[in-house]
Structure P
Amino acid sequence: MSTTTLKPPDPRIMQGVIPYIGYGGRSNEAVDFYARAFGARDMGRIPDAERPEYLMHAQVEINGGSLMLSDMGCKEVTDPGALERAHMQLVVTDGRKWWDRAVAAGCKVIAPYERQLWGDDWGALQDPFGIRWAILQPGPGRGDQDA
């Protein structure tokens, strides 16, 4: 979906902290990848008027939350490098399904998805854009569901 306007977002995904990440000219590619890897819903893309292949703004919904993307401020940066001091945490009820889909789409395994000493199933990945993701499924008796 390549539009100059965004769909009005559900107010529930426009709360709390919303990551806004620069992609060094790869925002279009990232939106498409996140649809394959994480089931992201494309909420719209606003291209840069002078460089339409770059996005001024894009937004996706992943697992009920929002992620905003941009290529602005990245005119000379074609590879912004890895975002190593943070990761995106996906808390889901079907962790293995999320994990397998992300790996099949091309995410690199950082830490295997398995039961952790604190009782949850968890693993870490890195996407092709240098963003790290963790998938967490609460273990038995933790959270609203039993795993």
Structure Q
Amino acid sequence: MKIDTVVRLPMEDSGLQHSIVRLNNRNIDSRREDRNRFFRREPVMIVNPESRTKVLRYAMGNPGHLSIPKCAVALDYDAVDALGIRSKDTVNLEVRRAKRWEVWQWFWYHPDQSVQLSIKLGVVGAVLGIMGFLNGVIPLILG
């Protein structure tokens, strides 16, 4: 989906703890039936093709207190800064569903150090768990 305008999110929706993008309600399918629209709380990748920068946000509809046209999104300051754009200017952005690998990659290099650490510790724990499982099963199979 091509985006040509960015609106600022209000302060209560902003920040890394929320990580949301608000879209026009015509672009959101809360029933998860229409694959041509985004689902609520679905991870989406917002890409600036000019600078090749990306941010991951979770798609949400418009609660009514913002004026978001169909080809616009509402983003927080951190996303606007990371994409290298300005609010209310004409922009050239692309919003698409995030691939599973992109979600992992985003959290691996997340700007918040505590999120980065938790993902990395989870991956290390999973690898050590698999190694321990194999270490216990291989002697049973070979022995």
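Coordinate-derived values only; no laboratory data. Since the model is a prediction, treat every value here as computed from it, not as a measurement.
Among the shown structures P, Q, from which was the value 32, 26, 16 of Cα extents along the principal axes in Å, for residues 36-83 alone calculated?
Matching structure: P.
Relative contact order in percent (Cα under 8 Å, 6 or more apart) computed as 21: which structure among P, Q?
P
Out of P, Q, which one gives -10500 for helix-only ellipticity at 222 nm (-39500 (n - 2.57) for each DSSP H run of 4 or more, over all residues; to 500) as computed from the coordinates?
Q
If P(r) over Cα pairs in 5 Å bins from 0, in percent, for residues 20-59 alone is calculated from each of P, Q, which structure is the one that comes out at 6, 25, 33, 24, 9, 2, 0?
P
Thinking of P, Q, which structure, once Cα extents along the principal axes in Å, for residues 28-107 alone is computed, gives back 34, 33, 19?
Corresponding structure: Q.
As an exercise: log10 I(q)/I(0) by the Debye sum over Cα atoms at q = 0.10, 0.16, 0.21 Å⁻¹, calculated from one structure in P, Q, equals -0.42, -0.84, -1.30. Which structure is it?
It must be structure Q, since only it matches.
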